[in-house]
Structure 1
Amino acid sequence: MPTGSCWCGCGNPTTRRSFFLAIHDRKAESRLIRMRYGGIAGLRAAHGYTPSGKNLQKDFERWRQAAERVGALTTPATAAGG
């Protein structure tokens, strides 16, 4: 449900089919991760992905393979363009 305004918060107009202007999705993602977790390491640790914890690469590969089997390589957020 794009609104015609960039969802990063800049207030600039977008096309009716876009949530973000070019690269603004990454800016918003980066800012949210920094505010909530302090950075990527904090995000990973908050979800148990530490050197002595879960392995993100292996978990992602299992997820990708399962998604391929059912033909769904997107999540609701990515399917919606965000």
Structure 2
Amino acid sequence: MAINAVASPLEELSPEDCLMQLGLGTVGRLAMVIDDYPLVVPVNYRLLSDAEGAAILFRTGLGSSVDRAPEPEWTLHPEAYL
């Protein structure tokens, strides 16, 4: 029995391409898991970058869902790329 390979519509982006996409906008969706449930919230963000690296800034309230999410466990999808 032969297995047919199907090309994936997903493309892995390089770190440089990711930064370029993030730099195109200032509005996006922040996705995370809180208490074993997915949560997606709209955010305004700003990408700051220089020769030493890059940082994504967004405002959140102390104790909010976003504040409680473990940092490595969230992802940001910019509106320009959705």
Item to check | Rg/Rh (Cα atoms, Kirkwood Rh) - highest-scoring structure of 1, 2 | outcome: 2
Checklist entry - Which of the displayed structures (1, 2) returns the greatest value of distance in nm of label points 7 Å out along Cα→Cβ at positions 22 and 62 on calculation? => result 1
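One of 1, 2 was used to compute mean count of other Cβ atoms within 10 Å over residues 14-21, and the answer was 12.0. Which one was it? Each step should come with its number before you reach the end.
On the way: 1: 15.0; 2: 12.0.
Considering all the candidates, the number was obtained from 2.
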Checklist entry - To which of 1, 2 does the computed value -14500 (helix-only ellipticity at 222 nm (-39500 (n - 2.57) for each DSSP H run of 4 or more, over all residues; to 500)) belong? => result 1
Next on the checklist: When relative contact order in percent (Cα under 8 Å, 6 or more apart) is compared over structures 1, 2, which one is greatest?
Outcome noted: 2
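Where a number appears in this text, it was derived from the coordinates with a stated rule and is not lab data. Because the structure is a prediction, the values reported are computed rather than measured. Cβ atoms are built from the backbone, for glycine too; each structure is taken alone.
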